[in-house]
1. If helix-only ellipticity at 222 nm (-39500 (n - 2.57) for each DSSP H run of 4 or more, over all residues; to 500) is calculated from each of 1, 2, which structure is the one that comes out at -24500?
2. Going by mean count of other Cβ atoms within 10 Å over residues 40-47, which of structures 1, 2 comes out largest?
3. Quick one: P(r) over Cα pairs in 5 Å bins from 0, in percent came out at 1, 7, 15, 20, 21, 17, 11, 5, 2, 0 when computed from one of 1, 2, so which one is it?
4. 13.2 is what came out when Kirkwood radius over Cα pairs in Å, for residues 32-95 alone was calculated for one structure; which of 1, 2 is it?
5. Quick check: 15.2 is what I get for mean count of other Cβ atoms within 10 Å over residues 192-199, calculated from one of 1, 2. Which structure matches?
6. Upon calculation of semi-axes √(5λ) of the Cα gyration tensor in Å, for residues 128-167 alone from the atomic coordinates, which of the structures 1, 2 produces 23, 10, 7?
Structure 1
């Protein structure tokens with residue numbers, strides 16, 4: 001076997017490549033293990049935040065739920081707020097996926113908006129969504145951080161749908177941005193109304209009808 005740099009190198013070129021390949025496999029396993037640990041922490045924290053609320057959950061309770069050391073937790077998250085931010089963003093991603101799935105195949109911009117709004121309001125019945133997304137996130141993260149994350153997901157989808165309506169001539173371009181904020185506020189308030197209602201099915205049906213009526217009026221239907 002031919003070695004690199006003759007007698008001065010203790011490791012052959014082929015052997016060195018094997019070491020690098022083995023090192024790459026070890027590194028990949030380490031990265032995968034770290035990602036899995038992070039997912040487990042977020043999942044456990046999601047359950048705790050949903051059950052107890054942001055204020056009541058302590059770092060110690062997260063450590064106990066995950067059975068990890070404080071150092072392992074802080075390796076991934078610098079603070080409880082950073083952990084809550086990760087939980088909130090993961091939930092925003094999941095909500096956006098469900099909204100997109102419900103809106104897929106809609107025959108018009110209006111139909112897509114109605115379907116997406118219905119999907120979001122359906123999720124208001126979920127305890128984790130009610131507590132984390134609707135109640136705690138704006139307070140725990142602050143309005144600017146909350147809006148920054150929501151713009152990447154929920155509000156971003158809303159703006160995209162309204163931009164599509166604008167291109168189709170169903171909504172005046174000058175009103176698109178303002179109406180996006182108005183619709184977001186309406187959805188949040190209706191979702192909270194549904195979440196707090198004693199008769200949740202009736203509140204949900206009424207809320208969907210209210211949002212649908214609002215959209216139809218705006219779109220001139």
Structure 2
């Protein structure tokens with residue numbers, strides 16, 4: 001796959017922009033990895049978020065064994081929002097490295113970040129957590145400070161992916177943040193959503209791609 005680069009800096013770092021075909025590859029890897037993950041007997045709606053994420057990571061790695069994509073799925077790790085921060089101020093769920101980006105920029109920090117949260121459309125608390133502890137980490141530049149695109153995964157504990165997206169949007173509306181709403185995306189064959197957000201420090205907005213992943217045993 002071809003990965004283009006932008007040369008303008010973001011707060012002294014090279015800004016990482018990915019074209020739609022690369023974003024689609026990441027989303028496809030997520031979707032295929034989830035199919036692998038769901039085969040594990042301990043992956044179900046009642047499982048812990050950390051365990052599910054580890055299974056998803058393993059599934060994505062299994063997917064990449066059979067595909068010629070220069071994508072590396074890293075372990076979850078403590079992270080620094082920018083080079084001036086000495087002590088880690090975040091923990092990324094699924095960081096991704098792109099070999100071509102590293103060869104081009106020498107950037108050792110993740111080139112894309114996937115943040116994972118449990119969600120259910122009728123659970124107002126989980127929908128709020130998806131925003132406050134997920135989306136807002138990108139807005140506040142705790143994650144993806146020099147990224148144009150970030151990724152969110154919602155583990156759908158009940159209902160459908162569309163109902164979860166609607167539940168998140170309902171919370172955003174109640175919080176007077178309709179500008180941050182999720183909209184359906186056609187970037188991938190799998191149902192996904194996207195949103196765009198102004199950031200607190202950078203003048204460059206960040207676009208988030210959202211994948212809501214359901215369980216075979218999830219209640220409808």
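Any read-out appearing in this document is the output of simple, stated calculations on the displayed coordinates, not a laboratory observation. For clarity, every value in this text was computed on a predicted model and none was experimentally measured. Cβ atoms are built from the backbone, for glycine too; each structure is taken alone.
1. Working: 1: -24500; 2: -9000.
The read-out comes from structure 1.
2. Answer by largest value of mean count of other Cβ atoms within 10 Å over residues 40-47: 1.
3. Only one of 1, 2 returns 1, 7, 15, 20, 21, 17, 11, 5, 2, 0 for P(r) over Cα pairs in 5 Å bins from 0, in percent, namely 2.
4. Details: 1: 11.7; 2: 13.2.
Value 13.2 for Kirkwood radius over Cα pairs in Å, for residues 32-95 alone corresponds to 2 out of 1, 2.
5. On the way: 1: 15.2; 2: 17.9.
Clearly, the read-out refers to 1.
6. Working through the options, I get structure 2.
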